[in-house]
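Read-outs: derived from the displayed coordinates by stated rules, not from any lab. Because the structure is predicted, anything quoted here is derived from the model rather than measured. Cβ atoms are built from the backbone, for glycine too; each structure is taken alone.
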Structure P
Amino acid sequence: MAHYTAQVLWLRDEQDFLDNRYSRKHVLRFDGGLEVPGSSSPHVVSLPMSDASAVDPEEAFVASLSSCHMLWLLSIAAKHKFRVDRYFDAAAGAMEKNAEGKMAMTVVTLRPEVRFSGERLPTREQISQMHHEAHEQCFIANSVKTEVRCEPVF
């Protein structure tokens, strides 16, 4: 069993807090030492209490699904001896009320565009199959109730 950690740090500093107009800016720390500015989404908590330039949990969720899919796709392509030169995904998530009436990220759509080179190039069918396998193997997609769609760009 593997364990993963992250640290989240928020400080009140001189803010009143009790007036509910406190900054949602915080720091996300990862085990490799990287620190990323975090905040609530401006779609959820209005500016200036949110920081639009920071990563919000919803963006991190979408990025996590996209990154996991990409890592599996790269692994699968290498296993099949297809050389990947570029992988780009303009992933998007939809936040709305779910079947239980709770706000949730209900759908995340991945739109990966993969460029291959070399003498051995995959067919569209092989690319689609690799995306399917990547989705099936993705630890993050296997961990959430959100519908995760993959719509490769050819």
Structure Q
Amino acid sequence: MLKKKQYHNLSGCIAGIYRHSKNDINRYVMDNGIRGTQSDLIMYLYDHPGLSQRQIARDLSVDPSLLARDLKTLTDQGLVSREQNPADRRVNIIALTREGADMARDRIKAINNWWVELFEQNPQIDPQGFHDELRCVYNRLLATDV
């Protein structure tokens, strides 16, 4: 049973898992100068097309000004497009270009393979249970950010 005074270790574990997976995955995909947050953004846009910058910033828990900078970089590289929402010209709708979608698929494939390998090497970890617990925490955090 985890004690309250050990809860801080959860954040360290989550951060370590994230960094470890990113480092390993970067060996398998060409990075094209794409930084970690930009890579996450590309994969997120692949799974969630047609969102506004505000929605993306909220969902990824990224500072809106940092997101705007990353979107500009990805737009300049031809990976992302921004279109004004016809219903509200102040809102930009973000989408991947064909090149961005290709990059996202490569990265998603690499990260899925990383997790498959991890679970195969550690059969004591239940992939579905692990996913469900993390998804529950993430959804709860999203619900409190509204």
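Comparing P, Q, where is Kirkwood radius over Cα pairs in Å highest?
P
Determine which structure produced the value -21500 for helix-only ellipticity at 222 nm (-39500 (n - 2.57) for each DSSP H run of 4 or more, over all residues; to 500), calculated from the coordinates; the candidates are P, Q.
Q
From P, Q, which structure was distance in nm of label points 7 Å out along Cα→Cβ at positions 37 and 125 = 5.0 calculated on?
It must be structure P, since only it matches.
Who wins on mean projected area of the Cα convex hull in nm², for residues 53-92 alone among P, Q, i.e. which is largest?
P
Here relative contact order in percent (Cα under 8 Å, 6 or more apart) was calculated and came to 25; which of the structures P, Q was it taken from?
Only structure Q yields this read-out.
Once distance in nm of label points 7 Å out along Cα→Cβ at positions 29 and 117 is calculated for all of P, Q, which comes out largest?
P
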